[in-house]
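K.L.:
As structure tokens, here come the structures.
Where a number appears in this text, it was derived from the coordinates with a stated rule and is not lab data. Because the structure is predicted, anything quoted here is derived from the model rather than measured. Cβ atoms are built from the backbone, for glycine too; each structure is taken alone.
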Structure 1
Amino acid sequence: MINKSTSGLNPTVICTITTILALIGAFVAMGTKSPLLMFIFLLPTVIYEVIRTEPGASTKFSSILLLIIVVLEIILIVFGVNYDLAKFFGEEEKYVAGYTLPLGDVKVFGPLLTAILATVLVFRTYGTYTRWLSIVIALGSLVAVFLISPTFFQQALKLIINGLFDRMSYGF
């Protein structure tokens, strides 16, 4: 385990660098229409999220799951794997982390799931840096969803916004 207070690295600097990388990745990915580039540029942010997230209330598990999904998504895109999850599960949607997610091609479901998990981490983590990283991951994941399926992006954005409003209403 890395001792965050004595690692010698300033978390603000690292978060800024990973955010800039993610922004560059978003612009490059949008320009080339490549979700793979979005995930490659997002990978440092996800790795640092895993490092920063403290164990507790499923937050560490969620951040590790984010990393696994991003790596799997890169592999799926590189090898051109297409798989219809709706056909596999025999249903059109699944309930995951408090959200009902529409199922479809596994390459669309991965970034949607990372966006949802990152959004959940925004509310479940207490650290400024982990929230910052979670927001960057959620936005980068939405860019990937848009690049893979612009029509599915609208559903995903609506789903996440509704979930955010639902979660915020519980806190007030």
Structure 2
Amino acid sequence: MPRLPRKADINVFDTLDEQCAERHFLGRTREEIHELLLEKYVSLYEDLAYMGPVAFAYYAPAWEQLFGAFSDMEETDDVAEWTLSIISIRCISLRNETPGSIAAMHRLLDCCERYHNSPARRKYYADQARLYGYAESLIDTPPGLEKHLKKCARLRTVLNGES
């Protein structure tokens, strides 16, 4: 297992966001962060978005575990949305990312794509499409699913330009 991220790995530019991430993450293992994320993922997702790339690469697997931790589709949907937000924010300054942090973002996109393409999620989208009277041609790939998959594809294109 790689070493715990140091203060300088979390707080690279000494921004307020990085200082906040430092307070929440410094000295904690992935396992400890996973447990904390189970309780407070909504308040901690921004820390992952703004922390330094070395720390992000280290802690991203704890976020990945959230996809498997929730059985409630609504909570997992929230995790997927926050994941796309984390990646979108990190893509703003890709020149500061490392190969490890870019690889972590690819893995997070994989989680989002698997989630949105899961049989349960596809059934949900199809049921919604039927409920709202969409044309039969839109039942297999309704606009809701299409929107999420397009966002994943756009982010993947941005990341592929940097890896």
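K.L.:
On distance in nm of label points 7 Å out along Cα→Cβ at positions 89 and 145, which of the structures labelled 1, 2 is highest?
P.N.:
When distance in nm of label points 7 Å out along Cα→Cβ at positions 89 and 145 is calculated for 1, 2, structure 2 comes out on top.
K.L.:
I would also like to ask the following. If relative contact order in percent (Cα under 8 Å, 6 or more apart) computes to 20, which of 1, 2 did it come from?
P.N.:
2
K.L.:
Hey, Cα extents along the principal axes in Å, for residues 49-136 alone derived from one of 1, 2 reads 39, 28, 19; which structure?
P.N.:
Considering all the candidates, the number was obtained from 1.
K.L.:
As an exercise: FRET efficiency 1/(1 + (r/R0)^6) of positions 73 and 105 (r between Cβ atoms, R0 = 25 Å, to 0.05), calculated from one structure in 1, 2, equals 1.00. Which structure is it?
P.N.:
Among 1, 2, the structure yielding 1.00 for FRET efficiency 1/(1 + (r/R0)^6) of positions 73 and 105 (r between Cβ atoms, R0 = 25 Å, to 0.05) is 1.
K.L.:
Of the structures labelled 1, 2, which one yields 10, 39, 36, 13, 2, 0 when P(r) over Cα pairs in 10 Å bins from 0, in percent is computed from its coordinates?
P.N.:
It traces back to 1.
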